[in-house]
Every structure is written in C-alpha cells, then in structure tokens.
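Rule-based calculations on the coordinates, nothing more; no lab input. What you see is a predicted model, and the numbers here were worked out from it, not measured in a lab.
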Structure I
Amino acid sequence: MRELDLILKTFVISHYRELNQKEKSSFESLLDLQDPVLYDWFLGNVIPTEPHYRSIVERIRNVVNS
C-alpha cells in the first residue's frame, strides 16, 4: 500500500536510528503484519493490543502527524 510506504519511509529516515534494540525489533516485526492492520493503527482507527506494537505505532503516528 503506497500510503504505508510513505509513512514508514518517513519514520525510518527521520527516527529509526534513535530507537533502542527492543524498539527496532518491534518495528521490524511490525513490517510482517497485514497492510490493513497497519493502516488502521497508523490512522488511529484501532489501537494495538500488544504493548510493544502500541509503543512503536504511537511513535510512528507522532512523527507522521507532526
């Protein structure tokens, strides 16, 4: 999905290097999820139930929405 590519690319370019190893692992596992799930999370339509996903999704949303 093109929109997801833009969101993730923006985050990676500007903030990925600031993540600690646990956050990087969460981000990388996030990439294996289905596009519709990620799209709902990034738009704020659905909040992830898993704490490690909730944290990284919130960071990504903050970057995109700023």
Structure II
Amino acid sequence: MDVKVGDRLVTGPERAQIGLIIGVPGDGGQPPYVVCWLSDGHIALVIPDECAQIIPAGDPAGSETGEDS
C-alpha cells in the first residue's frame, strides 16, 4: 500500500468517518497512520481494518466532512 501524507482514510461501512492522513511513520506507507478526523479534529494513531479505504490526495471522492450523507 502506497499511502502518503495528504491522502484520506475512510472508515466504514456504517457511519463512515473521513480522516486526513498527517503522518506515515511506518516504512513503505504501511500502517499505522497518524490521522486527523475531519468531523472533530481529533488526532489518532490508526491501524485501518479491512473495511477502510484510502483515497489519494487530490481525488474528489471522500471529500465529505464525515457526517451522515
């Protein structure tokens, strides 16, 4: 997985949250990731599960605020 700072992490499948990846301390873009959740600004170290998606920076998908849509 080639995750970079600026990509977005979308959790799911229910009540999806969107976070901005602000740090990738592991080698080769591997988890864990430092994520700032867009809905409340909380910063967390995250190891995504199999339901999570990575949206590359600049891709319009995942640009919602993390609220119900």
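A few remarks follow.
- Among I, II, structure where Cα extents along the principal axes in Å as derived comes to 26, 23, 21: I
- Comparison across structures I, II (criterion: relative contact order in percent (Cα under 8 Å, 6 or more apart)) gives the highest value for I.
- Source structure of the calculated read-out (helix-only ellipticity at 222 nm (-39500 (n - 2.57) for each DSSP H run of 4 or more, over all residues; to 500), 0) within I, II: II.
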